[in-house]
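Read through the structures below before going on.
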Structure I
Amino acid sequence: MSTAAFPPPDAPYPRGRRADAVVDHLIELIASGVLRPDQLLPVESALCETFGVSRTVVREAIKSLEAKGLVKARQGVGTLVSAQESWNLLDPALLAAIVRHDRRYDILDQLIAVRTSLESSMAREAARRATPEDVAELRELMTRLDAAVGEPDLLDDIDVAFHERIMLVSGNRLGRAIVHTVHAEARRSPRYVGHSALKHRRQSNRQHLAVFEAIEAGDPDAAGALMAEHIATSWQRRRPAG
């Protein structure tokens with residue numbers, strides 16, 4: 001069991017958020033593998049010196065890392081980096097760091113699997129619950145998607161709104177919250193968003209239309225299957241080889 005050594009921050013931390021800055025720095029080191037599971041963090045005084053902060057700030061930061069499942073204090077031993085199985089992957093800061101360092105796309109593939117399962121289930125429920133007003137709003141979003149096919153950034157925003165509307169119609173608040181967490185952080189990464197060719201944007205809109213028509217027709221099985229196909233094939237088109 002070794003005590004971890006790692007580089008200090010590039011610049012002093014601003015007052016008012018020093019504990020958050022220490023947490024962000026350590027999350028990055030853990031997610032990137034610089035700090036490995038079962039390594040000991042330096043003692044409190046050494047962390048104070050490394051980060052240029054007080055003991056109070058270090059203690060607050062360690063408590064935050066413990067809450068995220070990233071470290072654990074062991075009596076008589078010190079503070080150890082936890083195994084990945086203990087990490088809270090729904091913590092936005094941690095998830096964002098993991099996505100940044102997901103060289104083999106393992107976590108992004110898992111994220112797509114989660115989205116596919118949850119959103120296909122919500123599309124099925126939306127087909128059961130959609131009112132005429134809901135259908136009208138989805139039709140309006142579909143019109144906007146078609147009009148924005150030549151503008152990738154605008155199209156992406158409307159795409160998110162289309163999926164959001166379906167999730168709202170489903171009434172599944174927990175599923176929607178989970179998708180929000182994982183998708184919001186993933187969308188910040190160019191490795192997840194990728195580059196979308198015009199033909200692929202048109203294909204995506206055709207898939208959106210098929211989902212919409214299934215919801216409009218009140219066909220839960222078709223809506224769920226088409227949503228699953230849409231999310232999976234969209235990722236397959238964007239995912240780099242390897």
Structure II
Amino acid sequence: MLIDSLLGSPADLAAILFFLVGWVLFSNATDERFVSRPSLTSAMNRQREAWMRTMARRELRMIDTGIMSGLQQGTAFFASSCLLAIGGCFALLGSTDAVLGVLGDLPAADEVARPVFEAKVLGLIAILSYAFFKFGWSYRLFNYCSILVGAVPVLQDEAQALDETELAVKRAARMNVLAGKHFNAGLRGIFFSIGYLGWFVGPWVFMATTVFVLGVLIRRQFFSAARDAVLDKG
């Protein structure tokens with residue numbers, strides 16, 4: 001009955017479908033599934049592979065371990081932030097009446113029943129939980145990548161590269177790319193959770209905030225100065 005009351009409005013149903021479809025399409029676009037234009041994420045994946053090949057030529061790899069440590073610390077920070085946000089959502093459930101009173105004063109807000117509001121908060125918790133698990137898995141993959149980096153033999157001569165060395169480099173590069181993929185998925189979860197907040201006001205505001213988040217993310221991935229800097233060939 002709760003689901004029926006939540007999705008009974010055609011506008012609400014259209015808004016949540018628009019949100020989910022936009023999230024899935026954008027995620028696939030950044031991975032170059034159906035968009036020919038290279039994204040910032042795909043360009044950085046190639047740089048990750050180049051990093052692993054450069055790393056194989058270094059006898060002393062303090063630089064590489066320092067970079068890996070920084071990546072892990074950033075991942076741990078976002079994972080901890082997700083846990084704090086989830087705790088805040090549960091606190092929000094305990095203050096439902098006060099929040100409904102605030103939302104009722106907004107001119108663009110629709111009247112929301114208590115069960116519907118609580119269901120929307122649970123949806124926000126689900127998104128943040130998804131992001132937390134992505135960050136947690138990314139942290140572990142970066143840890144595995146550190147081990148694989150240590151297992152790469154030193155490459156003294158590019159012309160005499162052994163198959164064993166080449167295979168070790170590919171393993172480390174692939175693990176690094178996978179860790180970055182899950183980290184980016186967690187970040188997208190956080191970004192789209194901001195768009196999800198519009199649903200607490202109303203379905204049309206939800207669509208508007210989703211379009212805003214998509215616009216920001218598309219610009220950063222496909223038309224930003226950061227992307228141009230990575231793809232700059234001099």
Structure III
Amino acid sequence: MTNVLLAGESWVTVQFEIKGRNVLQDSQYGEAADRFVSTLEEVGASVTYQPCHVAAESFPRTTAELDEYDLVILSDVGADTLQITDRVADGDTDVDRCALLAEWVREGGALGMVGGYMSFAGKGGQARYGRTPVADVLPVEVSAGDDRVETPDGAVPQNEGVPGADLPAEWPHVLGYNRTVAKSDADVWATVRSDPFLAVGDYGDGSSFAYATDCAPHWAPEGLLSWDHLPTLWRRVLDRVT
């Protein structure tokens with residue numbers, strides 16, 4: 001069984017309602033990891049899920065803690081959540097969990113990144129992974145600026161050859177993705193509009209993957225989330241990197 005740590009895929013929405021001179025305030029918490037977790041569990045993974053606010057406090061701080069997992073997946077959670085701990089916010093030094101993660105992969109661990117507004121570079125560049133050691137680990141180059149590509153008309157991923165899987169040439173459309181550039185030694189398993197859609201690679205004794213779209217709406221519509229071949233695809237990814 002593959003032990004997976006999945007961090008991210010949560011948010012808090014704050015809403016203001018103005019009625020004349022009165023302002024009413026409300027908030028709502030949401031998560032979007034359930035379909036992805038179910039797919040990973042379907043292909044034999046045991047998933048520990050840390051929403052963004054939990055990852056801020058509890059994401060591994062030592063190699064020993066990371067060693068409890070075979071694979072760490074970051075999905076829609078920015079680098080600030082890993083690097084700006086409470087100690088750092090108070091003006092003290094602390095472990096750089098991005099650097100720790102990169103070193104763990106170099107020594108044999110596995111890292112995956114799933115697309116979203118706070119993945120890779122992200123909205124306005126705020127995810128900021130291109131300026132962290134995580135960028136060295138991924139099989140793609142991460143930009144410094146906004147890397148989102150919105151495709152409301154639907155962009156169809158093209159199968160470039162997923163080893164050991166009989167997948168169709170075209171996959172269900174996506175409504176957006178993070179644009180990256182594949183590194184020279186990466187294996188690009190799928191593309192979307194000539195950009196990497198799914199890439200895998202090695203880093204030191206470890207490995208990594210980059211999946212350019214989200215694991216939930218809006219970028220990942222129902223057609224992709226319920227695609228019959230999706231479990232096969234994720235089984236091949238897990239087999240490759242762990």
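Observations on the structure shown:
- When distance in nm of label points 7 Å out along Cα→Cβ at positions 64 and 176 is computed across structures I, II, III, the figure 2.9 traces back to I.
- If helix-only ellipticity at 222 nm (-39500 (n - 2.57) for each DSSP H run of 4 or more, over all residues; to 500) is computed and equals -6000, the structure in I, II, III: III
Computed from the coordinates by the stated procedures, all read-outs in this text should not be read as laboratory data. Predicted model only: the values in this text are computed from it and were never measured. Cβ atoms are built from the backbone, for glycine too; each structure is taken alone.
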